[in-house]
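Each value in this text was obtained by applying a stated rule to the coordinates, not by laboratory testing. Since we're looking at a predicted model, the values are computed, not measured. Cβ atoms are built from the backbone, for glycine too; each structure is taken alone.
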Structure I
Amino acid sequence: MPEKTFIVKLTTADGKRDEVVAALEKLVEATEGEPGTLQYVLHTDTTDPDVVWFYEHYSDDDALQAHMTSPAMMEAMGAFGGLLAGAPDMRELAVVRRKGGG
């Protein structure tokens, strides 16, 4: 199965970015136990204080599904009540060329 790659934009409610980042840091830590999660990188936007980005790279669909249904993901989603300004914007990417990582 082909690898799966995503970029995800989370827009937080005004002044709630630090709370969202705290919840997401726990999620990033939990991915250490997900062998099919190859990269899971949390970023804060340097130009918009209410935006958080994720770069996600999975070995295959099964790894993506394992992550999306994990207890840590369920906990993070539950923590977002009132903290996000809208639904996450998740975009699948197609790798054209890369350096490193195989």
Structure II
Amino acid sequence: MSTAPVSYYVYYRVAAAHAGDARPAIASMLASLERRTGVAGRLLRREDEPLLWMEVYENVRDTAEFDAALAALIETQGFGAWLAPGSHRHIERFIAVS
């Protein structure tokens, strides 16, 4: 198992009807996650597809703690209600090539 810091890329499609509500809730979640874990996240959207969003978290050292905190906040926020029908959160984890 690597001890290198991990970067998370989490992407999903937001339902158009919920995009206005999702944005401030995700901002709140990012702030809460940073307070809990010390990891600052960013929210991006695809340039040519404004409802395809991505959260980016870099330099995660304690992945178990981070995963637990992220899952708890997603559950608390009721995140699934904002997703487009048939969409779900895809989580990709990357480390630097040594």
Structure III
Amino acid sequence: MPDEIEFKQLDSKPIASDIVTFRLEDGATVKIRVDIDRAGIAINYKNPDGSPHYNIAVSNKIAITSPDKKFRMPSEQIKHPNNPSDGKEGPYK
């Protein structure tokens, strides 16, 4: 095996949906989106059986929606139309 394996970067695109959706027993919906961040094929190395050696880096994003579709957030994260800290006066008084 070489001291350093060199890879050729490959572009990728989904050939089917990149989102898998599940329904949990309590009615919540879980959506998982998978993305390939980087894909490469080794230039100077093959697997022991002679097949190409790939290096794939993936990421996923998980979104959960509760059955009642409600969520909470701290009130300080809400932008108020008449917020003096932003220097603009909003239409609501």
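Some observations on this one:
- Origin of the value 3.9, where distance in nm of label points 7 Å out along Cα→Cβ at positions 25 and 57 was derived from one of I, II, III: III
- If helix-only ellipticity at 222 nm (-39500 (n - 2.57) for each DSSP H run of 4 or more, over all residues; to 500) is computed and equals 0, the structure in I, II, III: III
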